[in-house]
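Following this line, the structures themselves.
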Structure I
Amino acid sequence: MRAAQVKAFGGPEVLAPVDLPDPSPAAGEVVIDVAYADTIHVEAQIRAGWGREFFPVTPPYVPGGGVSGVVAALGTDVPDEWLGRRVVSFVQGSYAARAVAPVSALTVVPDSVDLLLAAALVHDGVTASGLLERTAVSAVDRVLVLGASGGMGTLLIQLARAREARVVGVARGAAKLDLVRELGADAVVDVTRPDWVAAAREALGGPEPAADVVLDGVGGPLGAAAFPLTADGGRFSAHGAPTGAFSPVDPAEAARRGITLFGIADVQFSPADLRRFTAAALEAAAAGRLHPVVGEVFPLDRAAEAHAAIEDRRLVGKALLKM
């Protein structure tokens, strides 16, 4: 089968097409003919050698963790009814034409949802749904979303608005801001403005202009600058680090102000929650309540270009790989 493999830690060029043996399912497993593989920023960071204390991979390896496709083969103890079903699943090594998954990890894709859009929800739909639940966003909240034009940011905007919160999206440049506004944000802020923090505070409004919930999928200095925008007694989620580091928030300062901190550990969900959040995201897409934004689809053999596009932040929404 065709796959894309990281030959060594380094730039996008180390991600190259290869031919590997077809996988075989063990008991309780299936083989999926992959239609689309999800890509997320952290996969590019791991390829570059970042985060080895969190992600102990050793080249050569096939990156990626989420797919959409059709069940093509069954291991023993798997009911025949799974054969031919359209599914999404988390897998080990999704940048490949075929992938193996336990039948317990499969979620059936509704007939009205295209497999391309289903793939865009595998990671980001789950994480966004889980974040909104963990931070208990409600209609009384003012929510600030950093990285609002990215794959997950665009979903966070929609899901927070569905909960009737006031939502302010932070993004970079006119095209990305226009998209965030179209997705339902009550206000948008251009992070390239030198006074973006003051502009965000004004946009959040309220008696104490601040955010009840800050959803920081960016990290680094941007996340650090956003932390003071959190209202006393609010919630701050530092769940992303595409800048190379999570937001350097002082736990003592958060405790003094009664701010509840959330981090990457809070989006490591149990298998039951993974299935629940995946099904919820797909059902919302089927009902027309959730619209994943796909910026570009790359053929598998051009996986290196997909990583380059993610790293230079030229995409609006997600990048996906097509098998």
Structure II
Amino acid sequence: MDKNKVYNDILNIVGKENIMMDEPMKKHASFRVGGPADVLVRPRNEEHLKDILLYIKKENIPYLVIGNGSNLLVKDGGIRGIVVEISDNYSDFKIDENRIEIQAGALLSRIGNAALKAELKGFEFASGIPGSFGGALAMNAGAYGGEIKDIVKTVKVMDIDGNIFELSNEEMNFGYRKSAIVEKNYIALSAVVELEKGSYDDIKATMDDLKERRTSKQPLNFASAGSTFKRPEGYFAGKLIQDSGLKGLSIGDAQVSEKHSGFVINRGNATAKELLDLMFAVKATVNAKFGVMLEEEVKIVGEDPAAEDEK
């Protein structure tokens, strides 16, 4: 791929302020690690996105669509091809009685605060999740007994050919950390959620309680991607890790959090390799001790650095 040609071609679609070449992915993922993306582009609307996808398909360029990067671990060699970031460039939402139409780039925290002001309950569980709405749709994000599938009515998506269509809640095929978006490689554009009228004070009290529980139990003062491993059936990943004696285990600046064993954190200057090596060590130890193979909840993307880059 000729990076300069791709950059200039897409520049004509989105404008200079929305495209970057050799962009460090550590700036775009909450783990704060990751090598450069060849080209990173931030579409402002559906037309931009469609034109970019058609270009990608015509030129046969590898691509990755990301949101806020809160569930992403990018390897130290970076990402070849094009990264399409749907974030605050595409993040509007509109409240109509008890329904909210939300674009994929909107942060869950912003939506939660808007729902509170409108005295709409049902979004509290998601208001503290540090991610974008599109990522929450794709992964059926959940916390404290609630999941995105519980409130979504319809979802608007785009396929690689630029076709736009609407999926019902049933057609989204929501499951534990999965959806039709992941299964069929769709891109979430927006969705309508349906909430219930409630009391401002009650909603605020619930949000405050969940915030306190997060703050007291999770290592929010360190870079991470949230819960590192999926919950194995019949177990809790954090308890398995803690019972394996791994709390506080470190490789370089990568560490199993001393506050919550379900979180692998970057204490400041970790590399992606250190994080991955630590995750592998955790999986191997837990499997040896309990016969349970943990599966990453964080999405791992990109390439290892070339040998000469590691010297």
Structure III
Amino acid sequence: MNTTTIEWTDASWNPVRGCTKVSKGCDHCYAEAISTHWNGSGSFDTVRLMPDVLDAPRRWRTPRRVFVNSMGDVLHEDIPDAYIARVLAVIAATPQHSYQLLTKRHGRLRTLFNSQGALRLIDAADAAGDAATAQALYAASWPLPNLWLGVSVEDQHWANLRIPALLAADATVRFLSVEPLLGPVDLARWLGLEWMESFEGWGAELFTSLAGRVGIDGGLHWVIAGGESGPRARTPHPDWFRTLRDQCDAAKVPFFFKQWGQWSPDLDGRGRLVQVLPTGQILDQPRPENFGEGLATMRRCASKRAAGRQLDGRLHDAFPHHHPGGLS
């Protein structure tokens, strides 16, 4: 499709539709809800290839950021390597666009997005009789300069599994979608903050000056964060977002706060209120002994639009410093 309401992209492109759930971040999947509404219960559980839309980006004349794939996961285990090769061939052929490929399949990401993975995809295209795709990928530079690779992270457990796989992949831009945020996530080790702190006050300035010499760039170029929306949305703690914002600021990594979702910090006392501890424990009837332990009062809003996108009174809409063709 040519347009999207997703705040951090310009268009979505869905060469795959359907998915299966792999973690609790998938529990209330918006794409499943859309598929169920239009096609009936269970329609999202079948992964379908959509070759008819593969060439759509070739017809888009205006450069744009393109989200791959909002209605499924293009690295799903049911997607053949030869089809992924076709997707990447379109990306290689349209350098005017920047493609944001987001996945929860970190194992396949690690396997395919390196020099050996590229050869595997070329061989798969050849074996499928698709010589044009094989030739296009063989002629392309690796990593594809207009392809951003990202993983979804909902809590520390999945951060610990998915982020190392992302960092092991070859990419021009690596990013995280920390949404829906279901627990505190500490990114310090992957942003280089632990290394910075060891210099006792020299901090980011020394880190930046030395990083290129020792082959360290923090590995992550962009962090998106957001709460969950929908009727069954789980309640976040505001400090989880503040921690991500502050860590990105310290590491000079662009931070994008997408939404509060269905719950926002209580500002006016209207609507259903709950109180949440930093651990994520919800207190419908707060006890006096819990006050002073980082308790936050959250308000259930009528919609994500009503909850808004401001974190501590301001928008955070930073993007990585990138243009089609590479980092600037």
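Quick check: 61, 40, 37 is what I get for Cα extents along the principal axes in Å, calculated from one of I, II, III. Which structure matches?
On the way: I: 61, 40, 37; II: 60, 54, 30; III: 69, 56, 33.
Label of the originating structure: I.
If distance in nm of label points 7 Å out along Cα→Cβ at positions 33 and 97 comes out at 1.1 when worked out from the coordinates, which of I, II, III was used? Working shown, then result.
Details: I: 1.1; II: 5.0; III: 2.6.
It traces back to I.
Tell me which structure, out of I, II, III, gives 14.4 once mean count of other Cβ atoms within 10 Å over residues 49-56 is calculated. Provide the component values of the computation, followed by the final result.
Values: I: 11.4; II: 19.4; III: 14.4.
Derived from III, not from the others.
A value of 1.01 was derived for Rg/Rh (Cα atoms, Kirkwood Rh), for residues 65-256 alone; which structure in I, II, III was it taken from? Kindly include the intermediate steps, with their values, before the conclusion.
On the way: I: 1.06; II: 0.98; III: 1.01.
Source structure: III.
Work out the source of 22.6 here, i.e. which of I, II, III gives that when mean count of other Cβ atoms within 10 Å over residues 73-80 is computed.
Numbers: I: 13.1; II: 22.6; III: 18.8.
Structure II accounts for this read-out.
Since every read-out is calculated from the coordinates, none of them should be taken as a lab result. Nothing here was measured: the structure is a model prediction, and the numbers come from that model. Cβ atoms are built from the backbone, for glycine too; each structure is taken alone.
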